[in-house]
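The following blocks contain the structures, represented as structure tokens.
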Structure P
Amino acid sequence: MPDQTNSAMEQNGTQGAARVLAPSPMSRLAYIDWMRGLACVLMFQTHCYDSWLSPAARKSSSLIVWSQLGGTLPAPLFIFLAGVSFALFTERLREKGVARKAMAKQTIRRGAEIFGMGLLFRVQEVALGYPWSPWTDLLRVDVLNILGLSMMLMGVLCFAIGEGPVAAARTRTLAIGLCVAAAVAMATPPLWTTHRPKFLPWPIESYINGVHTFDKPQPWLFPLFPWSAFAFAGLAVGLYLFTDFAKRRVGLAFALLGGTGVLACWASTVFDSSRICLYAVYDYWHSNPDYLLMRCGILMVILFLVYAWCRWGFAQKGFSPLIQLGNTSLLVYWVHIEFVYGRFSILPKGQCSALKATAGLFTIFLAMVLLSLARTTWKKRKAKASKQVLGATAATAES
């Protein structure tokens, strides 16, 4: 999944944020990388079992059920973390006095890059899947597409907030971010059912409700409604972590996030059991705001637990494969798909036992960790070589 915090945004902004947010020796906001690495692992297991398990293995084992349950988390995690990282980056820019126009330009451009990568990824999938892949897959709405669009919308929001004191701009952005997330969640059910924008061409409508080429929205796609809500919820959480209170009492601030997450999960169950019905069609597990509230609550609980594990646990005792994967999540997302679902699948699709599919999962995990290590090693060597060239150039100029 996209390593948006591996981009120039994170390199320029969140390293400074780490020093502000964490008095403990957590480097490079390790909890964000660890959480993103967790999303990568959950994504691996979901894709591997879904692709490789035979029909008999699916029926004889509860493994596929638990795998699919874990598979409900990666996409919300990635999009939510994009919002958190976006907030940390923009807050650092605000504190440095960067104008809102320049800030919006950087963030919107990065979002456009991610969106372009999503389009390129679809071209690759169709090309490698030829002649079996239909051309309509080129226009399929996937995670990268919505992630890029969500980042662009958050950039527009940063510009629209206007100038003013940093604390005031932060408060306004936080409040509006929560309102946008709630509005997206509340608008999703009618846009999926009774008030679908059927007058739009299906490629455009699909970005609203994920209808694609079918006669109704598909829950396995990632339209703006409801998925962009996770980005704006993450934006609000990230801004909260930059408040004066959160800077002074980091551990307590994260504990309150976890407690809020528990309350959100409880509220979701209460609303779900209520006799009051706001929508003509009620689909808790796909489009209803109650389910989105539940998932946001789970994300906040996970964020607290991951922060605690990184600060007080063993997450940073030696090498952490999850942090490593989190550093290069876009790369491992892009590559592993072809070796699980694509033409180069390392195991026969739909023909494996649970044991064989599990062995394949471990193989994919190790291969992606090694690929991630190779990527970061290459980047470090490239950066070191650039510094040496700049140093040599400066010395020559002085002489």
Structure Q
Amino acid sequence: MHLTIKHLSAIILPACILSLASCSQPSSKNSKTTMADTTAQAALPAASGFEKTIDGKPTHLYVLKNKKGMEVAVSNYGGHLVSALVPDKAGKLISVVLGFDNIEGFQKAASSYYGATIGRYGNRIAKGKFTLDGKEYPLFKNDGPNTLHGGKKGFNNVVWDGKQVDPQTVQLTYLSKDMEEGFPGNLKTKVTYHLTDDNAIQISYEATTDKTTVVNLTNHSYFNLNGEGSGTILDHTVQIDADNFTPVDKTLIPTGKLEPVKGTPFDFTTAKTIGKDIDVDNQQIKYGPGYDHNFALNKHDINTPVATVTGDKSGIEMQVYTDEPGLQFYTGNFMAGKNTIRGGQKDDHRTAFAMETQHFPDAPNQPAFASTILKPGQVYKTQTIYKFTTK
């Protein structure tokens, strides 16, 4: 029997919050950002910087190019989306995904999630444990009292088997062995990156298991649509098709409630700038600190955009498509200039945003949420699309 895990948008059940951020302390909201040279044409990093052997396996950089000139680079180390070059309103290629020039940069970064494939479970699991079929599974606590993004060594730190299918497609596979990071079952995972000719990055996920387990995969790219190193993202405009969001407690675990966005800083049902309400006096904003919350998406399918972000300087517009029920919107609140990204720039406070599609956080501990359980004989399938145009 084949089962596709789909969103249950008609079930207005509480979801959970996901903070897909590093666990460092946020820098001051008044921190200065060094501006990059935005007149230069962006280029992909050299493939030689990604040729290495890690855990006895070779790593590579795979380059995808389409007919419109868009270019994407993916590494089989951590399944990272290393770079994406998108034409702006003037036709100049802009690097819109933050990253590093070589594998060492990803390995040594204060946060190893830049552009990474996240698993076995994206987002937080409360108190580092869950119960499945009457058995409790303890996990590594890497985020205070909780488990974040798969634990101590998630999918973002392993070497995948990579294969360039064609000039616009790369396929990555990984076997997560039974009890790796505390999760049951041998999970065979496949992630496919495909660059379409209409400037969309399609990320398709597939997984099977030989033992009942939980799975929640996502991508953790940090975007700046004005170009990496170009300053904060506070003047980007955002629209999210979600009438509700899932509030969290002070450890960023969902409270179990589903609250309307209307009348709150979380109302992005009509487009507004990220900075408009990001520092208002609101308890959820303080917990963030800023936007770091799961939005319960309105009814949709893979053909309907669930979010739209526009760079105020570049005119680049990014639409997000997914068949998942949730979207984590994160505004770089924990970025603190601890990493030197491409071009010698720092990843300063709020100089990037993330939009990770997902099932709700902590679902293994909250049976009212859409299930993330995968059983033998079932197939986990989901897809995320980031499509770029100009205004």
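Computed from the coordinates by the stated procedures, all read-outs in this text should not be read as laboratory data. Since the structure is predicted, the reported quantities are computational estimates derived from the model, not experimental observations. Cβ atoms are built from the backbone, for glycine too; each structure is taken alone.
Of note:
- Structures P, Q, by relative contact order in percent (Cα under 8 Å, 6 or more apart): label with the highest value: P
- Structure (P, Q) behind the derived value 176 of volume of the Cα convex hull per residue in Å³: P
- When Kirkwood radius over Cα pairs in Å, for residues 144-287 alone is computed across structures P, Q, the figure 18.8 traces back to Q.
- Structure from which -24500 was derived, helix-only ellipticity at 222 nm (-39500 (n - 2.57) for each DSSP H run of 4 or more, over all residues; to 500), options P, Q: P
- Origin of the derived value 2.6 (distance in nm of label points 7 Å out along Cα→Cβ at positions 192 and 216; candidates P, Q): Q
- For mean count of other Cβ atoms within 10 Å over residues 88-95, the highest value in the series P, Q is held by structure P.
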